[in-house]
Structures are given as structure tokens and as C-alpha cells.
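The data blocks that follow each hold one structure.
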Structure 1
Amino acid sequence: MGKVKDTKMHIEFLVEEQSMEEVLNNIVPKIIGDKIEFKIRCFSGKGNLLKKLPDRFKGYKNQFDNNVLSPDTRIIVVIDRDRDNCEELKEQLEKIAENAALTTKTKSKESSDYQIVNRIVVEELEAWFFGDIEAVATAYPKIPTTTAQKKRYRNPDNIKGAWQALEKVLQEKDYPDSKSKLKVAKNISQHMDPERNTSKSFQVFKQALQELLK
């Protein structure tokens, strides 16, 4: 967890799995430095996150109303699209926030008047890794950076089954880590550079964080 003393701004990330938690621990400080403290709350899968989100949001609303949370606190939900319709998933998240009487960045009329940011990873976390093939090659040197030039991997957000695709790339080079999503996430995210990532969904996520610095 990143932490800074004596700051009003605070971010709570809600994520569906440990691999995303590992990635955020490594890349969030690269995006916002040490200017904002943050905490990551990890759920046991996408279904569990969606199931618990209504009560979680209502709890946040109560904490905002009773000044337990600073008005400058932001709740950021990071969830994989997987096979879901992106627009329908986003609307589901927006509706959960609306039912809890919380304002989302998408629905806010003022640029800073919101508590919730919903961000969807297209189509799953490993697409962000393909978006920074240099980080992959640094973590696993037998994988050439030219991998990103192959038609299948050229647009990270269009890769169907991004984890399976990455697993195959690792297996072809005999990396035993291919069996562990968590280990792969930890190794690659240490080397990720937010500025060079070509995944559009990653850039949208990054932009949301950068806007909090203004």
C-alpha cells in the first residue's frame, strides 16, 4: 500500500483478484508519485466483487455522510470486461453507484464533484502487459519485443483471452511462471512504464489517476 502522511486525498481501489492488486501496487506510484495515499481492497473474483459492491457503496456513502471519509476520497473500481458487453458492464457499475446515492465521474456535472470512478480493463489484465511488451521482455528476456508487432498482439485490447495468449507466449519459451497469474503479474508490473503502454483501457485508467493530481 502506498501511503503519505498529512494528506486529504485518498484513493480506495476495489479489484477482483490478487494479480490486479499486485499490478496496482507497482504502477500506481509510478503514475501519481507519493502525492496521494491509496489502499487496495481485493475481492475473490469478479462475481464476488459485483455481488458485494452494492453494500460496499452504501457503506462508503454512510462514511461520507458522517465525515468518516474526507470529501476528497475517491473510490476506483477496476474490473475486467472478460466476455461481457463493455457498455452494459459499465452501466451496471454506474447503476450500483446511483442506487447508493454516490456520484460517478461519468455522471458528474462538475469535473471534481464525484466519489466513484469505474474503470474496465479490456478485455482483461494481461492486455495491459501486452501494451508494454518491453516490460514483459525485461521480466522474461527470452520473449522478444517484436512480439508486439505480430498481428494478434498489435492491439492489446483486441486480444481474445489475453491471459491464455500470454500463457502461451511464456510456455513457448519454457518459463514455469506461465502457470501462475500472480507471479507473472508481479514480475512484469515491476518493469511497466505507464507512459509507453499502448492499451487504450490502461491509458484511460492512467488519465483518471492523473486528473486527481490537478
Structure 2
Amino acid sequence: MVEKTAIKAAVILAGCGYLDGAEIREAVITLMALDQEDVAVQCFAPDINQMHVMNHLTGEVTNETRNVLVESARIARGEVKPLSEAKAADFDVLLLPGGFGAAKNLSDIAVKGAQGDVLPEYAALVKAFHAAEKPIGAICISPAVLVAALRGQASPIVTIGDDADGLIAGLGGQHQECQTKGIVIDEANHIVSCSAYMREDRLTNVRAGIEKLVLATLEMARQSRN
């Protein structure tokens, strides 16, 4: 068994599958990057039904009902706890992989855009990390949900790639364009973001961006302890 460092990370999943849950590749790359740094990880997901279930082969909505926590267990190999049990005081960093589930299950931004709301228990956790000045790493569409969660409390600088529609500004944040393999660091708000699959790009570039994001959040956490 690998001996873990003192750094502890909470990873929030939104199901399993990029069209209706967590983006699997983004989630796995995040978990791999954390493991390579010997970080102790706990995954969480809300115990709610998905907004809907997508057929990932056809891209069509099905008439199934699936639970976000149960589906997230597919990625976490069963090691996932209800989001209601996540407490900022127990962790050093918060990692938020993307996928449409972040905009459909953790919020309703997929439907309401800049007028969207965030799942209360998710928003509460994000606000708690932010208030404690603990680093948050947001991937893909998750930066938009993060900005929505902090609306009225902060105006973070984040990236979702290009944001031609002005979603981030509409939610109350500030957008910075960034290539897939790059990251945007908002030192004042202790937030790191990357675009990942917000644009069609190679998996190699998606991985590079996420790995940089994980390393940057961990460095923030270490600096705050010194």
C-alpha cells in the first residue's frame, strides 16, 4: 500500500458519461494525477437522480432513470460517498472534473445558461473551500458551475476554453481564453481551471492540461501550509 502524504483531496463526480454525468476521461486523469503525487483521495457525488439518461452511442435521451451517486461509483470503483458528507475542513484541495453532468446534475446551467442555479449542497461545499482559502481545481464546464456557486461572493478568473457565448461573464465571473494543454490560475481566489473537452482536442492535450491543474492546486495547498 502506498504511503500517503498529508495532502487530502476531495473529488466531486456527477455521474458516469460525458453526455449526462462526469466525463470519464477527465475524472480518471484527475484521479491518476493525484495518485502519482501520493495524495489521499475521496470521491463524492450527490445522491439524486440524473436530469436524464443519454444513449452515448446515438446521443439520444432514453426513458431510463439513474442515480448520480450510483453511477459515479462506476468511476470510483465503489469508493464514493454522498456529497452531503463532504466537509471542507477535512480536505486540502477540491477537484471538479467536467462533463455535462456538472451542468445538468450539479446545476441547471445546461438548461438555463447564465440564469442557472447550483445544487445547494454542491454550492455550499464550493463556498466553504473558497472561504477557507483552500485551492479548487475546476475542469471543462465545471468552472462555469463554480462561478455560479460563488455568485455574489466572488468574481473568479477562469477558463472554459474560448467562451464565445460569454457564459462566464453572465454568471458573474471573468473569462480568460486558454489552450487545452494550458491552465488559468486565479491566485486571489485560489482557483485553477482548464478547458479539457470544452473544445474538440486530442486526449494528449486534455491530459496535459488536467495534470498541470492538479499540480498547481497541490502546490497552492503546500504553500498555504508553509
Structure 3
Amino acid sequence: MKQTYACIIFDWDGTLMDSADKIVNTMQEAARRSELEIPSASSVHQIIGISLAPAIAQLFDLVCQNKIREVVDHYKSVFVSHDQTPCPLFDGAEALLERLSGEYRLAVATGKARRGLERAWHNTHTKGYFSDSCCADEAESKPSPDMLRQILARQGLKPEECLMVGDTSYDMQMAQSINMPRVGVSYGVHAVAKLQQHKPIAIIDSPLELLNWL
């Protein structure tokens, strides 16, 4: 008999929203504007999920805080006002949320800043499905479990009462560090082999597969 959960916590980008192409295009344009070497799509994929400033520092091997802030500012400007790459929900993601919200509390733990998550919720009309959320500008960056701990504290839950669902090794690592059960998704930005290093209890190949697994 499978474990039952009180709360399911989702990563956003790459798990519910198909935003990798927009993130790659935006990061490449930010690099151009900052006169940095243009990163490959696969390089950008590896830092999706980390909070923006540390992700940029890692991607471009930067230590100068002024330069990091410059690239961050370019990234935000391009993402909001210039790049038009669509960011749809993955097929089945909204149907999944609708079904799960009748049985579980749902939450989001994301590398997006609060404004970014609110914008995504507004554009997809999905905010109402979620009881809680924690964003990059409210917590330590993944893979720190700080986001999860904040959600647990507000919800009055223990790690074993929740399930983390995400597409990156950072999602799996932060859940593993506090012994929270976790499910990886194969359709996001990190390879299944990277996810499996952190011992997920399942890997799913589409959002609606989570229903069958639960």
C-alpha cells in the first residue's frame, strides 16, 4: 500500500510549465547584452532551478557582484519585456492540478522570484490550486531545503507527510536532505540519471502519470 500524503509540493519551471526554451533564449540574450560568452542550451539547462543570481554566477563563472547584478538585470528585462517565447503548461498539468486539489494541499517551491511566480499564475489562471508557495527571493537557493522547511512550518506538517515533485537534481537533493519523499519527472531539463542519484521513489514521464502513481 502506497504512502498517503497531506501535501504535494511542485517545482514550477520544467515540472508544470514548459519554460526551458524561454529561459535559454533569455539567458543567451542577457549574455550578449553583458558581452559574455553565449552559453549553450545544455549549459543553461543545468542551472535551471537555482535562484537567478547564483545560477548566473555559476553559469558564467562570475565572482564580481556588480557584473552578476548587471546580468540579472538584463535577464529580468529580456524575460519580461522582450523575449516572446511561449511558456505553456505541460500537457495534462492543469488537469493534474484540478484533480489533485480536491484531495491534497498543493504548494510550489520554485527558483522563480515571487513576481515571476505570480505572473505565471496570472497567465495560466492556476493560482487558486495552491495553498502555499515559496520563491527564490524568500528563501535560500535550491538545493538548500529552506523553501521546503518554510512550507512545512506554515502547513504544520512533517517531511514524510509531503511529496516533492520536480525535474532537477536540485529538487531531488533538497527533498532528500530532509528525508521528504520525492518523485522526479523525465520531461524536464535534467537527465533521469541525475535525478536517480537522489533516490526518488518514482520517475514519471508526463504530469498525468502522477495520478496513476498516487
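Only the coordinates and a few stated rules stand behind these numbers; no lab work does. Bear in mind the structure is a predicted one, so any value in this text is a computation, not a measurement. Cβ atoms are built from the backbone, for glycine too; each structure is taken alone.
Ranked by relative contact order in percent (Cα under 8 Å, 6 or more apart), which of 1, 2, 3 sits at the highest value? The partial results should precede the final answer.
Numbers: 1: 23; 2: 19; 3: 26.
Largest one: structure 3.
A value of 15.8, 52 was computed for Rg and Dmax of the Cα atoms in Å; which of 1, 2, 3 is the source structure? Walk me through the numbers on the way to the answer.
Values: 1: 17.4, 55; 2: 15.8, 52; 3: 16.6, 56.
Going label by label, the one that fits is 2.
Comparing structures 1, 2, 3 by distance in nm of label points 7 Å out along Cα→Cβ at positions 19 and 83, which one has the largest value? Write out the running numbers ahead of the final one.
On the way: 1: 1.7; 2: 2.2; 3: 1.0.
Greatest value across 1, 2, 3: structure 2.
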